[in-house]
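Asks: Listed below are the structures to be examined.
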Structure I
């Protein structure tokens, strides 16, 4: 029998990062596919071994007193938080790898996906802020390839906007880390003291967690990535942001309110979308709102239930949201169509895809019997408990989260009905390939299992005992959810406003783009004109000094004439009789001096004039020394 304790802990990040390097050795056929499946299984096993043996390791000294820790699992609830993140990343990422076998041919795409998955796991198990930052940036650049491999110009442009956002977030994160380190000398991932570093860290994390208004990169880029690339993108970046947020800003009340705003904002924009992947992208923002709200409420009496609800919803979200992206990816793969106005009639032609999509839609909508009902209920219950204990604003937050559930159900009734059940006699499609169907069915099955038997999830949550005492199917909560679902379904079919349309809905990025165009105009027009004018003046001054150095007497005389002309010109018309002759004298003399060649031999001056000029120079020099105190 193998002794688990004798097996060395290997960071899961290294398995995928080094595994990505070896992909070109396996060609592009079945051998490569088998290798990818084995790599996914090995990653899951490595997480399981860490879960059995939560010890820190893989530390490397960089500077005196500064170590990078690539594998660190703390004791207590923070350790369980890291382990649950590792499990869900390994499961969801493994499903995405299998799904990609049918659609991805390029080795480069697989390399980007594995580097992305490895860097996300590296961020989860990082023991310090600097190691976290290394993997944070790796995530940004490796995920960029999943967008650019789509190959179109719109994907290229979207990828540029995507990386600009993440470079901004990475700079803010690094600035916050450095300030925190200089102020405290601590680099362990944990809470940060208020100040500039606190603010910068929150912005850096907020970009990845899709805070409003830092979220626009998400619905802009995810719909333009490759079919398989969108699956990977929906798993790692935002969920890593939530994990780091839970480690650093747990219990910050303002974060909870921001989560409520994200929940409503995302669902409103999702209802207005026609592109199926853009609809799902806005729902990532909305569902992240529940998680952010849970993290922000983790203070006082609601601490344990709020953190449990946030992490449970993160776990469940990666199951049903991955399933939804897989289903819509299969629809796009078989039909070549992205918009609901072009779809319909697929229920009989793609029955397995339809069933898994309906299961995932019911799960994300929080319908009874599915996993979303369990985790959403925990977060809403946390807001209810906080409101009962007099925490200001929690009643409004509870209402916002409930309205978010209503909007979610409306948008997914829209998605499933118009994609699969509405009439469309002209569409041609067949069922998705087996490598697509298998992960879709597995994740959909887990949505049902956890919904019917939530104790499977409770056992791995950060606060296990508190989770086991939570009753998801409490009678009052269950009946209230049933009523809410029935009213929402009735509302959807009675109001035709929710039918898909081709109208473009502008988000906050409309303002960013307008501001960007204005900045470019400012650079290309006024600033360039100003720079040209400054350049001309500088060249004229330089030219004058060159000429002055060749013939100082001529230069001095020209300068005096120019000063005389400039001073007298405004008064010529007022005092014509007195000023006009003097002005004309300076003007004629200036023209005469300009006509002289620069190389003309210098005119001799009298000894007295020379001595006077030297004495004047020394007098000015003495005054300057006295003013600046150089003689003291």
Structure II
């Protein structure tokens, strides 16, 4: 009986020898060197509010540098901080000044200096595709002799200019890939008074004359119509074959159109070529350009790829864009901030500067980078300046942009990762990442692959992952163990969710710093999901709970900052027949690490003969080892030293 009891007592020891947790290994350094080059993306208007006015501000960032330092950040990408007419800042009114809602130049300089003390660089968001409708724009449209006239894509007859290939931004294309032309002239293009309209449908002309003849009611049985001012749809009377006429009182501030359908637009809309009518003279109409037919003087049109509040900037022919007045002015504004201590720029919407023409955009971007890098070096900057472009395309389409910039966001990285986690398939992930990297090498050997999950323009990673905290921790662990330069978006490290369906504000949610504290919501027009921003998602709460999303990010960030193999090593795929498991090695700095992730919601076991499985660098979830087999619990991750 005593022998049986002894055997029973020893059974746990036998089990432990067959299945055990890998043992942590001591760090090679304490992580203070920040080897990982992690960048934290923050929205200044919603990150932290220093003065309680409901707007996030620059001082708020300075006050929370310890948080960002503990997260392992070596750089901060700030949303646009220059003077702007919008909360998000992407329609810049003055590239040389700080938005007073966010702080002062002194505040910004203090942030740069205080961040540098913690080995954190500051990156500014720079908008080169377009500006806001500020002093430059208003001056440009005021007169053809304006010194800012060439800064924008302006035309008195845009359809003729486009089809003649005179719009440099379109690089010879007859149509833009995205965007529209907008009138810049205002109310002087309209008319108030009584007019007679005569439409010659045979000749496709319309003749408008001022008159004192009695006004007519619209024809309810019309076959041709005007669309005009406050009157809307006005039916014409056919007075002879193909001739349609009416006399009406007009009150419009923009002009009119001819319509050949009372219900449809499209090819049934007939307008002009961008010029104004002369009373009493026939005016040719068409249904291709079909611009508004106006009554005022020469009309000025401007092009905007995004929104009428964001007129596109014009740099002339791309081959010598740096010689344009707009380029020189924008570069001078960048000089100011670089000389103040800014060490990097994030460039917005770079594929639209020359309307999705990759070679033209890359050529422009090289000129911009070389100009800014020269300023950075003259200031005494260390190495080369960091600059990353937002070319929102699949990997195969952005690769050519590496001819112009050292770094580009890899949108395909996140699209692939969320797809694979959604399908529970990990065993082709490493091969896919390596394929991405192979695409860039022919264009730039020293490319910097800017990897990310979601950002301020995309539905939150947390929503894409069904608000599952285990999936969110897995996604963060994969990001921080992949090759490249990782970007963490504000709130991602806390497990935030949100979609654009109710407005972009819901994916730009403020940080909840304390369990009981408020968040800066005024800058977001009050659009905050308070069902998410509760005490349990706050920084205070998550810091105190070891299993939080925040602490998972901090663990893997520290490992990446500590181990050169993770931070800057080379990736090699480890073949794996177990569908949910992603396996690869990272080698660099005299060490090799084995990285393993389980992309599924069930435990998975892989056989790894020839690998060391007992020296754990960092882990999340349930990890166990039995002989040459490694078992990863649902959505678990581990890094093992070889």
Structure III
């Protein structure tokens, strides 16, 4: 008995000794990083600092299902917070902490990797907006191409669960970094899916379109460059952007009012209003066009991409001649807003589609494409060279080339009509007065640019708010007798004159719905933009050589509208609208030539009489790529 009592006493003493000491009251409550992943989680999440060749370390998050082996890596390099992208919800399920677009991949053994680009959020180094390729504009030894290479090299050597094969993807800025990874790509980079990529910020992506400045993007610059983490937009409160920008005068006046000239990125924009060597040296389509195409690449964009409609088709045009076997390059155009491919694609604005088109693409096209290049034993995927969603026909269509349509000229005619026949008149034009004091809004006022729903769907907004204005000239066809399918990028060929010495020209190609629709009343009479674009007149002789216009002289303006696959059904009508302002999305043209519009003064803003010419010598028209060519167009228009 005594022996048993002694043993029990020893055990109790040992237990008492093993108990941890009480936590001191004044021990800091925020200390070592807290790992939110518990044994109940179905995933592993690792935060890493990956070294680049210059010693700078980039914050990187690796996420995968527990038990993953021989997993391919799907990489995204982003300025939009890698930590936030991989912890969207406090959950123990991998599909809850990641974006919805990752679901099909991580559930099938993919290792998902997000990385902060250098200089922002948790990455070391300096942040330079759209950091140029090393060379004349970048004297350092690093850029997004080298950082992608070094990241991939580290991942395939240090993530034991991978099979050593990597793909890169991302939308918008991450679409840009995806393209940059294709410049001198790492051997382990086996595929790329750049979505809505920022390619040329002057010609047609975020900052300018054909020289017209997208001044509402100043909010973006403030948010991205005022702090290393996500900053706030311009502190203008909840005011109407239309009234606010109008009161500020020029875009430069707005910059000065809110002190945005302290931001280097804004200063760079204002110092390069024309398409000079600074812009040309950053054009990603030109950079890629000068290199071989070695990595299978699927370019993706939305038909109604309100931010980066230019980039994907531009890269396609640059690379398609290099795809000699038609097996390394694909172009996908879906019925989406900017980056809409990564979300629910069942509709946009008042438009409804046949199912979730975003999921259809990710599940049925993107994943099989990546599987075939990244997973051992995966079946070869019959990747379509061109895949587009036919709007109004509600179906995906494969084509061997883009455009699939044959060019047909749609002429502006007398009595504000449209015709397939070239005009014969010796001198004919339609005039309107453009007044910078009352610019045409791009959406009905008041304009709240921080309303994400408005901004995401504005390109499908009803254009009737503009067609009734006296400073918008409108041409419309008779109801179509048969469907007309446009597949490609329509081109505006506008002959126009101004009484001023500078001018903007906005051309809109529009699908006009019938006036009655009891099944969906919000479509009745809808004027739906098929493709709409702007051109700043001072660049008519060359984007790098701005100059004043000659008052009264008709100049020819040629510029592409966004890429589409759009079916105009029988009973609908075609419409073309022409105007000279699109405010406040684009800064106002003063309509008198000044060296730099950013610095235009109040006296520079003048009314101008604008002429749209439609005669034998100056036949304004839209060159539209029609499936079936001239015969199909004549059957539809009855001409």
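Asks: Determine which structure produced the value -23500 for helix-only ellipticity at 222 nm (-39500 (n - 2.57) for each DSSP H run of 4 or more, over all residues; to 500), calculated from the coordinates; the candidates are I, II, III. Don't jump to the answer; show the numbers that get you there.
Replies: Numbers: I: -23500; II: -7500; III: -5500.
For helix-only ellipticity at 222 nm (-39500 (n - 2.57) for each DSSP H run of 4 or more, over all residues; to 500), the value -23500 is produced by structure I.
Asks: Identify the structure, out of I, II, III, from whose coordinates log10 I(q)/I(0) by the Debye sum over Cα atoms at q = 0.06, 0.09 Å⁻¹ was calculated to give -0.44, -0.72.
Replies: Numbers: I: -0.44, -0.72; II: -0.43, -0.83; III: -0.36, -0.77.
Matching structure: I.
No value in this document is a laboratory result; all are computed from the given coordinates. No experiment lies behind these values; they were computed from the predicted model shown.
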